[in-house]
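Below: a set of structures, written as structure tokens.
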Structure I
Amino acid sequence: MDFPTDLRYSDQHEWVRIDDRRVMVGITDYAQDALGDVVFVELPQLGTTVARGTRVCEIESTKSVSDIYAPVSGTIVEVNGALADAPELVNSEPYGSGWMFSIDAEDVSELDELMDGTQYRSFVEQ
């Protein structure tokens, strides 16, 4: 299992990469492993306003369908269109080209409530 230390993590197994107010979101290596082979990713619409903790989109695997939640409040400003043709990128590169969407964060202080890599590792090992 990989737990990059330059990312922040939610208790719903989303990771975030922070670049000023823009927050890139994907699911963790742990989450993609638990899901199994990803076969479809429903991406959110650009311009959608989301609240922290609310459902943003859905991911379908050979095992189940799971919701993806907003780790911060804000507006969807980018989606990873490559996942439409290659949803398996979520499995092969969860922290790279398997990212899902970016949010322009409304309140960057919400990021302080996310876990760092060490905290997230402890969280999933419990």
Structure II
Amino acid sequence: MIIAVPSEGNSLDSKVAEHFGRCPFFIVITVKENKVQDFKAVANPFVENHRPYVVVEFIAGFKPDYVLCDGIGPRAINSLNQQGIKVIKGCSGSISEVVNSFLENKLTDSANPCKHLKGE
């Protein structure tokens, strides 16, 4: 299984970024037998020039099964889902905490939209 997480930094100790498309990095994690086997930090080439569908295509290129994120817009969710990628939103904390919660089936999806959609 492959998991992609938008991140504020380039390690598993980094915090989950508040916005999927505007994060500085994506952490792409390989999971085998319900354990993290490997990860790589990938700089978001669109962080300064946010383009929703381009970011989705960029992430889809890593072939994740899941995207674990905090805020994400409905267009990005729909685009990811159309590519067979499941999205769990409302995640916060460090990447390792979020991934471990997911692997332990303790992570719940938030129905809240991305903060910028609510005018915050």
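FYI, it's all coordinate maths here, none of it is from the lab. Quick caveat: nothing in here was measured; it's all calculated off a predicted structure. Cβ atoms are built from the backbone, for glycine too; each structure is taken alone.
When FRET efficiency 1/(1 + (r/R0)^6) of positions 18 and 34 (r between Cβ atoms, R0 = 25 Å, to 0.05) is computed for each of I, II, the one that comes out at 0.35 is II.
When mean count of other Cβ atoms within 10 Å over residues 2-9 is calculated, the result is 22.0; to which of the structures I, II does this value belong?
Details: I: 16.4; II: 22.0.
Value 22.0 for mean count of other Cβ atoms within 10 Å over residues 2-9 corresponds to II out of I, II.
From which structure (I, II) was relative contact order in percent (Cα under 8 Å, 6 or more apart) calculated, if the value obtained is 27?
Values: I: 32; II: 27.
Considering all the candidates, the number was obtained from II.
helix-only ellipticity at 222 nm (-39500 (n - 2.57) for each DSSP H run of 4 or more, over all residues; to 500) was computed and gave -4500; which structure, I, II, did it come from? Corresponding structure: I.
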